[in-house]
Structure 1
């Protein structure tokens with residue numbers, strides 16, 4: 001395959017339009033992931049302050065385990081997008097099947113983790129000084145939510161495939177269905193409503209007897225069950241589309257299911273650093289929420305949890321843009337268009353910085369009404385108002401981090417970003433927060449949040465430097481051992497009569 005000249009770049013307006021077209025459904029997809037947790041928090045908040053204080057620490061702890069496998073599976077997007085740029089998108093299906101097998105293996109991990117979680121949470125809570133009520137609520141939520149591991153891992157791999165071939169509407173539909181299923185399951189299993197109908201008499205047909213069923217009110221445990229049900233709905237819908245006749249015709253999805261050790265090794269080589277980055281970052285927040293924040297009181301912990309829900313919702317559009325950028329960068333590299341990868345990253349960076357800067361301003365200006373949705377406790381509102389100020393300060397640097405992480409991920413450059421993330425979140429955030437707790441306790445919960453600002457600012461600047469270095473342009477994603485014989489590769493391009501790279505580029509322009 002001959003490289004396409006680097007001077008054939010789109011205009012800035014066209015590049016922005018293409019990014020927005022691809023990102024729009026992915027913004028909704030990424031937002032739905034946080035909204036699933038947001039729905040849990042919103043519904044659980046009706047159970048009281050202890051339940052509200054418990055759910056975020058418990059959710060972060062669960063995500064440490066889930067993301068260890070899910071993060072690895074997301075590397076499918078890198079393989080699929082680069083293969084698509086080469087005109088060989090069907091190779092992505094081969095890697096996708098390997099993540100299905102990883103999902104099945106993760107189920108084996110879930111059982112012992114579920115058995116050990118109560119003791120682990122008790123130990124964390126004892127060291128962190130949490131109240132018995134908050135501890136029990138965390139246990140109730142965690143022991144059921146951990147069982148989302150299998151469907152979540154499978155869904156991550158399948159989403160990576162569909163995003164990589166630029167069919168984000170498939171992932172969007174699955175995400176929206178999952179969100180509705182999760183909300184419905186939450187309502188049924190948290191509050192235990194009674195559903196049914198009275199006796200109905202229909203002339204000429206007789207009487208339909210009355211019927212009613214009362215669901216058990218599981219409280220916070222029911223929120224965890226709703227999350228599991230939602231993930232299953234998501235994974236199953238994605239899988240049905242993946243093995244459909246149309247997908248099989250284009251990408252040989254039913255013929256690519258052979259297990260491959262070499263491809264699994266490739267997935268771990270590219271995806272494991274991504275998983276490690278997530279584990280490091282989530283683990284840092286677990287330590288903060290369980291060992292540091294509780295020392296400042298239940299109100300400070302509840303205020304932290306409430307503020308974090310809004311920051312999660314705020315950065316999800318930027319994550320969606322990053323996911324779209326990952327596919328664009330991977331495609332450009334597969335087609336040997338390095339200058340295009342740089343150009344598209346620059347467009348995404350300015351868009352994300354503009355959006356997150358405005359989001360930070362909104363979080364600060366609307367802090368009081370936003371917090372009142374979560375709590376009416378005056379102390380929670382007072383502390384939360386200051387926290388909303390601190391989180392608004394790092395939004396632009398968070399935009400830099402998100403953009404460069406996904407751009408580098410599209411290139412397969414995942415190891416150094418993971419190292420940068422681990423150093424910043426554990427040295428600056430966790431280490432700095434603990435030091436302020438010991439040596440400057442009079443700062444209260446604000447000291448640790450200042451360290452969060454420092455951590456995200458430093459990470460954004462380090463990732464900017466990594467991208468500027470150009471090392472990512474020399475990363476080899478596909479190993480020789482995992483190469484598929486040429487006569488077995490289905491280019492799977494819906495357009496014919498083109499060279500592979502040209503077909504792939506036209507495929508991208510058409511939005512197929």
Structure 2
């Protein structure tokens with residue numbers, strides 16, 4: 001439009017129209033929250049891919065019968081009421097009225113049964129199946145639709161941990177899907193859930209786009225963790241795939257994205273200096289760990305493993321990697337947990353003299369100890385270098401081997417390592433951190449700790465629901481862990497998120513994965 005050709009009032013009217021159009025365009029763009037993942041999502045089945053990128057998308061799309069609050073307690077989500085039989089072997093869920101899927105179909109007990117049949121079918125290769133097939137004390141024998149509004153879970157033996165297992169965030173809260181999510185061959189072709197956002201587009205290798213589900217019915221309770229009223233305030237969430245941290249930082253500075261979850265620790269200081277950006281650093285319900293292969297000829301002697309624990313200067317690691325923000329710890333229980341008590345605070349002393357004495361007593365002769373890490377995660381790569389220097393300082397012949405993360409992942413699950421750097425995903429109930437690392441190595445090579453006493457304590461934890469009794473079990477577990485030292489824990493994880501100042505309502509939380517409900521963009 002050429003304004004010189006429009007006289008008088010017509011010119012002013014045209015100018016007003018143009019300004020209004022610009023303002024409306026700005027308002028429309030403000031209805032989209034733009035964020036980023038550094039790897040593409042890996043699938044659409046709830047809990048099938050427990051990586052951060054996939055979970056960050058699907059936890060906003062699916063909801064389960066229950067969900068974790070921020071403190072790790074369990075709240076009803078799609079369930080209105082939960083009844084537990086006296087023998088703790090039958091859990092009956094009353095479904096909420098008026099809940100619909102993203103395709104408009106009503107939620108009934110039939111969809112719950114259908115979803116759980118998929119979960120428990122060995123052919124589905126669902127990674128969370130081990131929590132419910134008897135491998136870890138909980139065995140779901142059947143899931144039964146009593147009528148449209150009621151569904152019963154029948155267990156083989158009593159369990160006080162079923163609800164927390166169902167709420168696991170790495171299993172996407174065992175979200176309920178509509179059968180139209182799957183094609184005739186059983187392939188997941190859509191993500192049709194009941195959550196506040198629906199998956200509107202996934203352009204592989206480029207972006208994922210979520211749209212607000214206008215048919216969503218929020219709970220009455222305040223939002224808390226993955227529970228409560230999850231109200232979508234933006235119309236869309238655009239999630240760009242940007243693998244490179246430098247490119248992500250530039251996109252944030254240029255206003256091309258609004259939110260950078262899991263901001264690279266090496267970029268945090270520069271991010272903090274930008275007046276348009278706020279950096280939120282949040283302790284997670286997770287740990288920084290160094291798994292040790294107890295069947296390795298060198299590390300089979302627990303005195304060497306104990307020496308490694310004493311050789312780690314946790315304060316220096318926290319200072320070098322996170323500007324001192326990581327709480328030092330030597331416990332499987334994160335410092336964010338209500339079960340992190342006085343006993344869990346023991347064992348984190350830096351004592352190089354004691355480390356040297358243990359090494360000498362073990363008759364160590366300079367055998368090589370290789371620390372595996374990867375180059376994709378800057379914190380994991382840097383941790384290995386610092387730990388190598390600390391071990392060499394006390395006389396251990398430590399080297400670092402850098403792999404692609406996929407290769408390190410495979411080596412971990414195959415048990416083919418001596419020592420490695422492993423940043424553990426958040427579990428709001430610490431029971432599942434213990435479960436993650438404790439078990440029979442003959443059956444599950446990815447379990448660093450196969451002490452029979454530890455496995456018995458784990459079974460007791462799965463059966464027990466009383467908080468005081470669980471604390472006593474966790475205390476016994478901590479004492480045994482410090483003596484056995486199958487894996488060195490050096491701190492409770494933290495996560496930094498960079499947020500542009502036009503974003504309102506975003507909060508970090510112990511569960512790490514970003515929650516897009518309750519967030520608006522000005």
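Laboratory data are not the source of any read-out in this text; all were calculated from the coordinates shown. On a predicted model such as this, the values are computed, not experimentally measured, just so you know. Cβ atoms are built from the backbone, for glycine too; each structure is taken alone.
What to note about this one:
- If FRET efficiency 1/(1 + (r/R0)^6) of positions 375 and 455 (r between Cβ atoms, R0 = 35 Å, to 0.05) is computed and equals 0.50, the structure in 1, 2: 2
- With volume of the Cα convex hull per residue in Å³, for residues 127-334 alone derived as 232, matching label from 1, 2: 2
- Comparison of 1, 2 by distance in nm of label points 7 Å out along Cα→Cβ at positions 63 and 247 - largest value held by: 2
- Winner on distance in nm of label points 7 Å out along Cα→Cβ at positions 31 and 287 once structures 1, 2 are ranked, highest first: 2
- Parent structure of the calculated result -9000, given that helix-only ellipticity at 222 nm (-39500 (n - 2.57) for each DSSP H run of 4 or more, over all residues; to 500) is the read-out and 1, 2 the choices: 2
- Mean count of other Cβ atoms within 10 Å over residues 135-142 from the coordinates reads 24.6; which among 1, 2: 1
- Distance in nm of label points 7 Å out along Cα→Cβ at positions 303 and 383 derived as 2.9 - corresponding label from 1, 2: 2
- If mean count of other Cβ atoms within 10 Å over residues 95-102 is computed and equals 24.4, the structure in 1, 2: 1
- Once FRET efficiency 1/(1 + (r/R0)^6) of positions 39 and 151 (r between Cβ atoms, R0 = 41 Å, to 0.05) is evaluated on every structure in 1, 2, the highest one turns out to be 1.
- Entry that produces 24 once relative contact order in percent (Cα under 8 Å, 6 or more apart) is calculated, selected from 1, 2: 1
- Parent structure of the calculated result 2.0, given that distance in nm of label points 7 Å out along Cα→Cβ at positions 327 and 407 is the read-out and 1, 2 the choices: 1
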